[in-house]
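What follows is a group of structures, each given as structure tokens.
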Structure 1
Amino acid sequence: MQNNAIEILRLLQKNAAGSFQVAQSLPPGIYHDDEIHQLEQQRIFHRDWMCVGRLAELPQPGDYVTFNIADQPILVVRQKDDTVSAFANVCLHRCSRLLEGNGHVSKISCPYHSWTYDLTGQLVGAPFMQRTHDFDLKQHKLKTVSCEVWQGFVYVCLQENPPALGPRLSNLSRQIEDYRIADYVHVHQEEEVWGINWKCLAENFMDDYHLHRVHANSFNKYSSFEDVTEFFPGEDAYAFQYVQEDGGPHSVKAHVDNHWLSDDKRHRTYLINIFPTHLIQLQPDLLWYLSIMPDGIDRVRIRWSVSIPKEILETAEDRTAYIAEEIDFLKQVNGEDKMAVTRVHEATRSHEAQQGPLSWLERNVWDFGRYLARALCD
């Protein structure tokens, strides 16, 4: 490892080992160093759990979604028993990618030579292979990838026999289980590519310091959240904060038919980073999440999705218009964030870029840095 990467890791570890009172931003070089990027691929993206979507986005057997984790193509498909399974998205014949994007299939058929697999990954058809010596369909099955469901979200992990995700998130589950987010209705999904390092976006999502400026015309248009936000360090696998509103005209609020949320949670928004790349904004009236994945050092692929509680959609005067208004608002927020984090990414290339002191509103930004130190420096 070159001296530059070694110094970046030293600064990262030093910052994580200190107290939050003296915490600083990440070393600027961490966003641009190729050796750090390669280390992230090995120690983060090939080892940790990555969110690929929600069960609600795969409602029927045969519904599938594809995802690239680092350099590995993955497919996730709903089974006939309503479970989900994940496989390497690679044909066992000549290694063609099997499926693209998302959609529905009754069988998985290779677009190159028509090798065909059932939903369990078992090879069931291979034309013109009858003259191949000792060829047996039953001996060929797609490579299984570890898959787990948490609170209606689907996760996969490239590591062989990884530690289970659920126990690592048990305390977080207790915080948010009353929201019943697995029941939220999926209404929208988009994919974008931004020209930034993935860590810029992960940090930005948990940064409350920028709201007053970057989101002055969206989140902060009607109120300021600095004095009503509580920060929590979380645990090794996550960090979170919540905004406690008062139920006023512009406050988030649970529907009158929602009898399972009580007291403060009816007007509370959770902002959660399940490390490394699952970003969640959970409200009693909305679920917005992003699943982000680096595509090299200077690009990040973003899959973001919106869900709304059933009781809100059922009583909306105009369901289509209500959904469109929510989507337009979140697109505005995304646009504001894109401009801000692009400036950060570009400026951290400067020879003059340096670590700066963190505000108390960036508590969870520091927690993300501590996660990186655990993953990359141990």
Structure 2
Amino acid sequence: MNTRVPRSIVVAGALAAKPGNAGGVWERFSYAVGLRRLGFDVLFVEEMAAVPDAAALRWFDQAAEFFAFGAAAAIIGPHGWSHGRDRDDVRRTLDRAELLVNLSGNLLAADLFDRARATAFVDVDPGFTQIWHADPGVGYVIPRHDHYLTIGENIGTLACPIPTGGLPWKPTRQPLLLDHWPVTPSPRCRRFTTIASWRAPFGSLLHDGVTYGLKVHEFRRMLELPNRVRAAFELALEIHDGDVRDRDALVAAGWTLVSPAVAVPTPVAFRSYVQHSDAEFSVAQGVYAHAASGWFSDRSTRYLASGKPVLVQDTGIVAIPTGEGIVAFRTLDDAAAGAERIVRDYANHARAARRIAETHFASDTVLRRLLADCGIDA
């Protein structure tokens, strides 16, 4: 009797390091679940510099269990500490793994990283990753991998000034688990929403004489949008008490602010918030937009899958259709006009949203291409 040994892949990414970030859970496990569905034996691993506290461990375990990875997930910490699978087991898995899918280069411990037959650095922060790498004052270097993929689809083209660092970047997209995100129809477009942090944990970027700001700067440019559109605008917003002037300005301009606690405590809460919205409105980090990176938000893909159109800042998207389902803007006037188009022709935009999700972000399609770019036949 022939017994076929399943092909193995390891996915590494930050999870316990970011407790409370349900969007991040969907992002990381969409890779792991999607690759499992392609027939691979998948282990999810997170490397941490310090031993996480009990709350972070609970977050990790609950996220893994939600995606049926409770027995296939591990945290590797300092001084031999581990959680879930032990370090020796992770090492043995990497010995037979065809590929390490290393999200933002999370797993770098030499005794583990060097065992993988092939390694793929998957960049989910395009612009930040490359500009930090190019700036000797930052002290960040993109670690050596066999393959380099980025969701900044224009990086390495003449349209995009983001430096490549001499690395052969290939475009990729965020895999979307369509069955987890069924269409949830809305009768009309009454409310645009998004889930966001007002300030990032890092500062603006300077490259080649150009300063690229953060989401906060882009949101300020859109402050008057609710006064221009016949619909409500709501932000599930993490905003510090010290930003009271910005908070007051948003409220005065007609934005509804709700606690991110309505959306981020669990993957289910995140999904519920998206699916009970009618459409998304969101800006992008300055470098994503003004360097024409071609970036598209994984959060926005979940709105699309749910049949919710997205009104999003133009990031130089060229390979994904825009105009219906995805409406891109550059200025406040653009955003107001785009919102009105969605409100007026909501049913068509909602159908187009799901169609784009199925055609351009389905996990099977995205991950087969990623594997092919790494020389692996799925």
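Observations on the structure shown:
- Computed 16 for relative contact order in percent (Cα under 8 Å, 6 or more apart) - originating structure among 1, 2: 2
- Given 3.3 for distance in nm of label points 7 Å out along Cα→Cβ at positions 66 and 346, calculated: source structure among 1, 2: 1
- Structures 1, 2, by Kirkwood radius over Cα pairs in Å, for residues 210-337 alone: label with the highest value: 1
- Among 1, 2, structure where mean count of other Cβ atoms within 10 Å over residues 186-193 as derived comes to 18.2: 2
- Test item: log10 I(q)/I(0) by the Debye sum over Cα atoms at q = 0.29 Å⁻¹, for residues 74-145 alone calculated as -1.28, pick one of 1, 2: 2
- Structure responsible for 1.08, with Rg/Rh (Cα atoms, Kirkwood Rh), for residues 82-289 alone calculated and labels 1, 2 on offer: 1
- Origin of the value -7500, where helix-only ellipticity at 222 nm (-39500 (n - 2.57) for each DSSP H run of 4 or more, over all residues; to 500) was derived from one of 1, 2: 1
- With respect to distance in nm of label points 7 Å out along Cα→Cβ at positions 58 and 122, the largest value across structures 1, 2 is given by 2.
- Test item: Kirkwood radius over Cα pairs in Å calculated as 21.4, pick one of 1, 2: 2
Any read-out appearing in this document is the output of simple, stated calculations on the displayed coordinates, not a laboratory observation. The structure presented is a predicted model; accordingly, all values stated were derived computationally and were not measured. Cβ atoms are built from the backbone, for glycine too; each structure is taken alone.
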